[in-house]
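Chemist: Take a look at the structures listed below.
Just so it is clear, none of the values below were taken in a lab; they were calculated from the coordinates. Because the structure is predicted, anything quoted here is derived from the model rather than measured.
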Structure P
């Protein structure tokens with residue numbers, strides 16, 4: 001496990017659309033499926049990362065709390081050949097176990113993760129109804145074994161500001177977690 005921070009894409013950036021399969025329903029999902037919402041929460045995550053495991057149950061609750069106004073999408077971009085615990089059938093098991101109220105998409109080519117500049121799991125992006133980035137960063141200050149409770153404070157604050165039509169907070173802390181497991185030779189160039 002390599003502790004990796006998010007790349008902190010510039011606020012206001014229009015995020016790219018995608019069409020990816022939901023492993024549970026089998027349907028193809030895109031940002032346009034959430035045009036009736038005030039914003040969309042996009043989370044790059046996986047099954048096996050301890051940083052994701054630390055927030056899974058709470059993440060389901062947060063998504064339910066805001067489901068009337070905010071669409072939520074989870075995306076797994078990990079290399080499933082080297083990390084079989086992240087295979088689509090295991091994603092289905094995870095989605096059912098944690099009762100995800102959101103689609104869990106598989107980015108097999110890793111192109112969506114690259115387009116977003118995703119670096120770690122969890123890597124969190126909140127966009128407004130025009131798909132412009134208003135938050136990218138940590139869920140909260142809690143990490144596995146640091147003793148701080150999982151609250152989702154940072155993300156909840158960003159969602160509340162979006163729903164109240166307030167400007168995003170400029171000082172946002174990067175998310176930290178396991179690096180996305182890139183396929184050999186497919187590593188993005190934004191790591192230098």
Structure Q
């Protein structure tokens with residue numbers, strides 16, 4: 001694994017865009033992204049937001065081949081600054097759409113409620129691989145490396161959520177434990193933890 005630098009920003013955005021733009025099924029990305037003729041641009045805007053947020057309050061890891069990445073956030077380091085507020089406003093206009101802001105904020109409140117905010121933890125925000133290697137297990141390998149490094153001395157628990165049964169089963173194979181399931185109007189949220 002390679003720790004990404006800010007100079008890798010556009011490359012990481014491209015990886016994530018190529019991984020998620022073709023997916024039209026119900027999932028967290030499509031819940032956040034306004035579904036209209038600008039969907040591809042909106043998916044890119046979301047990926048830019050996530051990458052910038054993780055560079056500011058976490059880290060981004062690239063596969064050795066630089067064709068897969070995982071974005072990690074350390075919520076206990078997050079701060080509200082003018083730049084962060086501007087980034088959220090830009091996301092509302094360029095990705096979510098003003099008519100969808102309420103439903104996205106409501107979903108984020110559910111997620112925040114079920115993350116243990118009383119302790120520091122690592123939050124894997126998103127992982128993806130370029131479309132040419134999708135399905136070859138690069139994302140799973142990054143997750144395994146994260147788990148292995150964590151077992152080698154990282155003291156922070158890993159807490160995150162997923163919305164699909166396929167992802168839930170994959171994460172459980174890597175030792176993540178399901179600690180909460182919430183059924184929302186749109187899809188389930190499975191909360192997982194690795195201690």
Structure R
């Protein structure tokens with residue numbers, strides 16, 4: 001068992017809807033199908049740079065169940081991630097769950113809202129989850145943050161779905177999410193409520 005102290009702060013980043021533009025159909029977001037459709041948000045690079053300069057580890061945590069369901073190729077996802085790494089060199093890692101999900105006969109411990117990807121990265125990078133954040137745009141991201149014990153930053157794109165847990169803060173875009181985290185990291189009177197009231 002590792003005895004490495006959990007000393008690092010991390011911002012975990014959902015992919016679609018946080019770093020890149022999703023495909024929205026009938027009010028619901030979906031991942032792009034091909035790398036040529038993969039459009040990184042204009043504020044992603046500056047936001048990642050600001051977080052890295054503040055001392056945060058940056059780890060992408062993304063569900064890509066279409067691979068497990070046979071409607072997307074792993075090669076296409078990896079091509080998108082190559083574009084992501086090239087555009088955002090501040091990223092320290094990308095954790096991916098390719099499993100189809102319990103409703104498709106492939107349950108796992110890593111598909112958000114379960115915290116497996118976050119816990120795996122935390123162990124590999126000696127991350128203190130209580131001092132870390134997860135930025136996402138879906139209820140699964142908020143629930144994952146809660147399950148992992150880090151703070152939840154929710155980007156509200158107005159999708160046709162409801163949250164199941166309350167996030168620590170709600171913002172409109174990635175730049176606002178970054179500013180909220182940096183305000184909290186540098187001020188005792190930050191934008192967040194206490195995540196662990198009990």
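Chemist: For which of the structures P, Q, R does the calculation of helix-only ellipticity at 222 nm (-39500 (n - 2.57) for each DSSP H run of 4 or more, over all residues; to 500) return -6000?
Modeler: P
Chemist: Out of P, Q, R, which one gives 4, 17, 26, 26, 16, 8, 2, 0 for P(r) over Cα pairs in 5 Å bins from 0, in percent, for residues 48-111 alone as computed from the coordinates?
Modeler: The read-out comes from structure P.
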